[in-house]
Structure formats: C-alpha cells, structure tokens
Structure 1
Amino acid sequence: MSNLKIRIAERAADIPHAAWSAFAEPGHPFLNGDFLRIVEEQGVAIPEAGWQPLHLVASEDDAIVGLLPLYLKSHSHGDFIYDWSWKAVWERFGHRYYPRLISGLPYTPVGGPRLLVARDAADGAAVRNALIGVAKGIVEENGFSTWHVALASPADVEALQTAGLLVSHDVQYHWSDAGFGDFGGYLQSFSAEKRRKVRAERRRAAESGLRIAVRHGGEIGAHEWPALHALYKSTFDRFGNHAAFGTECFAALAATLGDRMVVFTANDGNVPVAVSLCFRSNDTLYGRYWGASRHIDSLHFELCFYQGIDYCLRHGLTRFEPGAGGEHKISRGFTPQVVCSAHWIPDPEMRRLIAPHLERQKAGVAAWQDDARSHLPFRKPETGIA
C-alpha cells in the first residue's frame with residue numbers, strides 16, 4: 001500500500017463521523033464518532049484533564065482506511081491498565097513514566113477493537129501494521145515510556161503481540177443469554193439455594209416501595225440530569241474519587257446516543273433516589289455508573305444486575321457486561337472472562353523487568369478464572385442437583 005499515509009487528529013471531531021461508523025461495530029455506543037467527540041468537547045478527555053487526543057488516521061488515495069484512538073496521558077486514572085506500580089519501577093531505574101500513550105476508551109472498561117480498519121481495505125493487515133508502527137514510533141521519537149492498548153479484541157491482541165507488544169491479562173464478569181426466555185427461566189438455571197437468594201434480594205428491593213423505571217437517553221429531559229448526576233457523583237465522593245463526567249456531558253450523551261443509553265432509576269414518588277446508567281449496542285448491554293442517595297437493602301443488585309439482565313432478555317440482547325471488578329457478580333450468574341491489554345515498552349531493560357511479571361500475572365488470572373467458575377450459581381447438569 002504505497003499510497004498509505006497516517007496523520008494525527010487532535011480531536012475526535014476532526015475525523016468524519018462516517019469513518020467511525022463504517023469501521024466500528026454497528027450500533028456500538030462508544031466507537032461511533034459520538035462518544036469520543038462528546039467526552040472531549042465536554043472536558044472529560046482533554047489535555048487539561050490529562051488526556052491529550054492524538055488519534056491516528058490512515059488514508060489511501062484520500063480515503064480513510066484505518067483509525068486508532070490514541071491519547072497522551074499524564075496519569076493512570078480511567079484507562080483500566082492498572083499500571084500504578086509501574087511508575088515506581090521506572091523511577092527506581094532513573095526513568096520518567098508519565099506521560100505515556102494509551103489506546104482505549106476514556107473511563108470505560110469495555111473491550112473491543114482498537115485498530116479500526118475499513119472492511120473493504122485492499123490490505124487490512126498492512127493498515128493495521130502501519131497504525132501500530134506509527135504509534136510505536138511516537139513513543140520512541142518523543143522518549144515516552146510506553147504505549148498501552150487497553151482491553152483489545154483477540155484479533156488486535158494477536159496483531160499487537162506479533163508486533164512485539166507484551167500482553168497483560170485481567171478478569172471481568174459477563175452475563176450471556178443461553179436461551180433463558182425471561183428472568184424466571186434464567187433463575188431456573190440456578191441451584192435451589194442460589195435461586196432463593198436472588199428472589200429474596202429482589203423481594204427486599206420491591207418491598208422498599210420505590211418505583212423502578214427504565215428509560216433510554218432520548219426519553220430523559222435535560223432538566224433531569226442534575227439530579228441523576230448528583231446520584232452518580234455521590235458514589236465517587238463516598239470513596240474520595242473524582243467524578244469525571246459532568247451533568248452537561250451526560251445530557252449530551254443522552255441526547256446524541258438516544259436508545260444506546262439505558263437508564264435504570266429507583267424513584268421515591270417523582271424523586272430519583274438511585275440510578276444505574278448503562279449503554280447498549282445491538283447485542284450487548286454495558287453497565288457503567290451507579291449512585292444512590294441512601295442505602296436500601298439489595299437495591300444495588302436490583303438496579304445494576306437484575307434489571308439489566310431482565311432488559312437484555314426483553315430486548316433480545318445476548319450479553320451484559322456490568323463493568324470492571326466485582327467478585328460478587330459471580331453468585332448472580334456473571335461468568336469470569338479473561339480480557340487482555342497490550343503494552344509497548346521500547347526500553348530493553350524495562351521490558352525485561354516487566355515481561356516476567358506479566359507471565360506470572362497470566363498464570364494467576366487463569367487460576368483465578370478456574371476457581372471463580374466453581375462458584376457460579378448454576379445447576380450441575382452432570383449430577384442433576386437442583
């Protein structure tokens with residue numbers, strides 16, 4: 001592909017919306033030309049917040065054939081690489097760790113393609129390799145410590161590993177529809193004891209007297225977002241963390257994404273007292289943010305898990321990814337899944353230090369996945385135990 005050229009776009013909005021839509025999964029709520037544009041325009045992912053956009057755009061004969069979301073970051077918050085300890089290692093050897101490059105979705109632990117290539121590209125592998133090569137070059141030419149590709153798809157991980165990147169492993173907990181039909185059918189797949197526990201949790205939430213509502217982004221007025229945002233922010237305030245998304249950002253996402261945003265609320269009369277904010281693609285629901293103004297027994301499980309599963313079953317979605325972490329998801333039927341990220345470390349000494357750590361991590365994650373699977377609530381078909 002002798003005519004292939006790669007440029008840097010300093011804003012997602014500088015890349016034609018049609019290119020994002022053509023390269024990403026249809027209906028995806030994040031890689032669609034809207035999400036990244038809005039979080040940048042609303043100050044969530046901008047240089048002043050530690051996210052400098054440097055998106056790579058590959059073109060051939062003036063036609064865009066590839067994209068790579070890319071940010072220069074001055075911290076490790078909100079990218080789900082979990083590399084806080086790496087900074088100390090770099091400094092111990094006299095190196096500066098920040099800034100470093102990251103390809104991923106700001107404050108969004110959702111896996112998927114990062115090397116976006118046009119389906120009709122004459123040589124998709126060449127486009128992918130060119131994007132990788134330019135990203136590696138930016139690191140080396142500027143003396144940056146690393147380039148991380150967060151939660152990449154298996155195909156991307158393979159290409160990145162072939163290009164010399166190291167791979168890290170982590171576990172998330174995902175729900176999949178096995179033809180359950182409805183929530184009652186889903187519970188029938190549980191052992192009797194686990195089924196009783198879920199029913200008890202749902203009953204306690206119902207007995208609170210709160211009214212559960214499920215709406216899409218386009219159904220929520222701009223005047224409602226201050227109250228919903230206050231609930232979201234309360235979770236971060238409780239743990240001394242920063243709530244990255246502002247009220248106007250949520251309102252813009254809701255108005256633009258419409259049905260691709262799903263909001264579950266628990267209401268005391270007309271006042272929302274808890275919210276679970278999710279997004280959806282054509283086949284997957286993504287749980288993102290929870291907040292409540294007071295503690296109500298089992299309401300978190302109801303809004304963040306059970307309502308989401310019920311939504312998937314009613315709307316024909318086959319997957320539910322409720323976010324990073326949370327071993328308590330296992331007993332509610334979320335299966336441990338290994339997710340991978342890739343890391344370019346140009347310094348040979350630092351690479352030799354990190355590589356064995358990642359190999360040990362891989363073995364530990366595999367062992368954790370095996371153990372976690374043994375705690376799933378489902379009946380054991382081989383024994384017929386109910």
Structure 2
Amino acid sequence: MENKVSRWCLVSMASIPLVMTLGNSMLIPVLPIFEKKVGISSFQSSTIITSYSLAAIFLIPVAGYLSDRYGRKVVILPSLVLALIGGIIAGFASWKVDDPFFWIIIGRVLQGVGAAGATPIILPLVGDLYKDDDEKTSSCLGIIETSNTFGKVLSPILGSLFAAFLWFLPFFSISFFSLISIVLVFFFIKVPKGKQEKPQPLKQFVKKTKEIFHKEGQWLYPVFLLGVYAMLILFAVLFFMSDVLEKGHGIDGVKKGFVLAIPLFTLCVASFITGKKIKGETAVMKKVITTALIMIAGSVVFVGYVSEKLIMLLIVTSILGTAIGAMLPTLDALITEGIEKEERGTITSFYSSSRFIGVAAGPPLMSLLMKDHLNISYIVGGVFGVILLLLVLKLIKTEKSGQKMQTE
C-alpha cells in the first residue's frame with residue numbers, strides 16, 4: 001500500500017536541512033564582525049564554520065547506522081535538541097564571557113553533532129516514505145535540497161540582519177529555528193510502520209558496509225568526491241566573497257547579505273528545477289552532472305581575476321551557483337535510488353559526511369590561500385573539476401533511461 005505523505009510532513013522534513021543550513025551559512029557574512037568583537041584572526045574565524053562541520057563528519061555515519069536500526073525519528077529529534085543547546089551555549093558565551101572563543105567552538109561542535117544526527121537521515125526517510133516510486137522520490141528530494149539551498153539564500157541576509165541588532169544574535173536564532181523544527185518533526189512526521197528489526201551487531205554492520213562499497217563502489221566513490229568538491233568550492237567562494245565585499249568593495253551589514261544571496265539564489269532555483277526534471281532517470285542525471293562540472297570548472301578559475309569588478313564577480317559566482325545547485329539534488333537522487341532501503345541510511349550518511357568535508361575545508365583553505373595564492377587556488381579548483389568530469393564519464397555507467405545505476 002502506498003504511503004500518503006502529508007504536506008505538513010514534507011514541510012517538517014524540509015525544515016531540517018533549512019535549519020541546519022542556517023546554522024552554518026548564516027555565520028559566514030558576520031565572520032569579519034566576529035574577528036573584531038572577539039579579537040581573532042581570519043583563520044580562527046573560519047574555524048567557527050569548520051568546528052561545526054568536523055563534528056558532523058565523524059558522527060554522521062554513526063547516526064546513519066542508528067537510524068537504520070532504531071528508526072529515523074528516534075535519531076532526528078535528540079539531534080535537533082543538541083543543535084538548540086549548542087546555539088544557546090555559543091550565544092550566551094558571546095554575550096557574557098570576556099574571552100568567548102573557546103565556548104563558541106564548544107557550542108558549534110554541539111551543533112555539528114546535532115547536524116550529524118538530523119540532516120543525513122532525511123534522505124533515507126524520503127526513500128522510506130516514497131518507496132518504489134522513483135519519480136516522487138526525485139521530486140521530494142528536489143524540494144528537500146531546495147530547502148537546503150533556500151536556507152543558503154536566506155542565511156547571509158538573516159545573519160547580517162541579526163548581527164546588525166546584536167553581533168551574537170545569530171547564535172541564539174539558530175536555537176529558535178531548531179525549536180520550530182523540533183515541534184514540526186514531533187507532530188507531523190509519521191514514519192511508515194514496518195517490521196521491527198533487531199539492532200545489527202557492529203561487526204556485521206562494518207562487514208555489510210564494506211560489501212556495499214565493494215559492489216557499488218565504482219559509482220559511489222565518484223559521487224562522494226563530487227559531494228566534497230561541490231561544497232568545498234561553494235564555501236571557499238562564499239568565505240572569500242564575504243571578505244572581499246567588505247574589504248575590497250566597502251559593502252557590509254545587511255547590504256552585504258543581499259549581495260551574497262545573489263549567487264545563492266541561482267543555486268536555489270537550479271536545485272528546485274533539477275529536482276523536478278530528473279525523475280529518477282540515471283541517463284538524465286549523468287548529463288546534469290557532466291554539464292554542471294563543465295560549468296563549475298569553467299567559472300571558478302575566473303573568481304579571483306574578476307574580484308575587483310563587482311558585476312563580473314556576481315555573474316561568475318552566479319554561474320557557479322547554478323551549476324552546484326543542479327548537481328546537489330542529482331547526487332542525492334543517485335544515492336537514494338541506487339541503494340536498497342536496508343542500507344540506505346548508512347550510505348547516505350557516508351555521502352552527507354563527505355559533503356561536510358568540503359564545508360569544513362573550504363573556509364580555512366581560503367583564509368590561508370587568498371592573500372598570496374588566490375588565482376592559483378581557483379585554477380587548481382578548476383583542474384580538479386576537469387579530473388572529476390573524466391571520472392564521471394568513465395565510472396558512472398547508464399544504459400536505458402529510467403534504469404538504475406549500472407557498473408562495468
């Protein structure tokens with residue numbers, strides 16, 4: 001029997017990536033403010049983003065394992081509570097502690113733990129709710145990814161707006177948004193009832209995971225690398241733009257938030273349209289990924305060269321945003337539809353973990369490279385895009401439209 005998924009259930013699922021995206025991206029435009037208020041370097045401010053992501057990287061696979069064995073909702077709700085607590089710690093320390101940097105990092109790590117247990121579980125949950133209907137799965141994943149990317153559009157605007165009132169208000173706002181998501185998930189997500197499984201022993205879980213990667217690794221590894229690459233490029237460019245808009249163009253505050261939102265808006269629109277169009281067809285998905293990689297590699301090399309010309313910078317980064325926006329829901333759909341339900345939580349959690357590697361690495365790498373090696377770093381980014389394009393063409397095989405992933 002097909003499960004009827006209510007509109008409020010969909011809203012509740014979409015709220016989770018929205019909240020978690022706000023929890024990270026909202027801080028990017030206000031990092032220069034944190035540097036002044038807390039008295040920290042550009043590299044230290046980048047660790048406010050990285051600490052969140054590092055915690056998520058290591059705990060996401062654990063969350064995936066737990067969600068497969070104990071249920072999606074059982075893992076999601078406590079994780080959202082941790083994200084709420086982390087925001088309170090970071091905000092209160094900024095407000096009341098003389099040297100708050102250590103406590104801000106503690107709060108951010110807690111939020112990262114929360115993100116680890118909430119965001120990646122959404123992908124397999126969608127697969128559970130729309131089982132055996134690839135078209136609805138792709139469409140719903142498009143909405144989820146659009147919610148994620150819409151969060152990125154809102155983030156710089158909201159972050160700048162909150163910081164204009166109180167520089168540490170963004171931390172408290174993350175707790176408020178988490179609370180809304182907790183209420184929505186608790187009341188509206190109804191997980192389909194199925195046969196209760198006994199928790200799988202860890203040794204058996206590790207063995208099974210190895211078997212999946214051995215069997216499906218030919219196309220899984222490139223997809224994981226694409227997740228790392230897309231998020232690394234995105235967060236490196238956003239970190240750089242936040243810095244250059246303020247220091248190079250004299251644009252700060254809410255105005256900077258709106259300017260940063262322009263390439264993120266193109267990312268959001270591309271994500272929504274792609275989610276609607278791919279409809280579970282792997283041949284179409286491969287075309288989307290290859291086109292997106294060509295666009296990313298072709299545009300990222302120019303970011304440094306056009307940084308002094310605001311209009312050109314926005315055009316180049318908007319092309320970049322469009323390409324990344326098209327790629328993300330496509331990768332989500334490949335993973336969700338290419339893996340059996342029993343292992344879906346585990347594999348999607350490893351994929352989400354790989355994306356957080358990119359998020360964690362982007363800002364600190366850019367903070368170290370942008371002073372002396374700006375253009376070289378973006379050219380290297382473009383070269384990596386070409387290498388990934390060749391890997392996709394070689395390793396991701398499709399046959400007829402509508403078929404699942406094929407391997408040699």
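Structures 1, 2 were shown, and relative contact order in percent (Cα under 8 Å, 6 or more apart) at 19 was computed from 1. Here the criterion is distance in nm of label points 7 Å out along Cα→Cβ at positions 73 and 377, and among 1, 2 the highest value is seen for 2.
Name the one structure among 1, 2 that Rg/Rh (Cα atoms, Kirkwood Rh), for residues 105-176 alone of 0.99 was derived from. Going label by label, the one that fits is 1.
Looking across 1, 2, the calculation of distance in nm of label points 7 Å out along Cα→Cβ at positions 305 and 337 that yields 1.7 traces back to 1. Which structure, out of 1, 2, was helix-only ellipticity at 222 nm (-39500 (n - 2.57) for each DSSP H run of 4 or more, over all residues; to 500) derived from, given a value of -29000? Checking each candidate, the match is 2. Largest in volume of the Cα convex hull per residue in Å³ among the labelled structures 1, 2 is structure 1.
Every number here is computed from the coordinates shown, using simple stated rules; none is lab data. Only a predicted model underlies this, so the values are computations on that prediction, with no experimental measurement involved. Cβ atoms are built from the backbone, for glycine too; each structure is taken alone.
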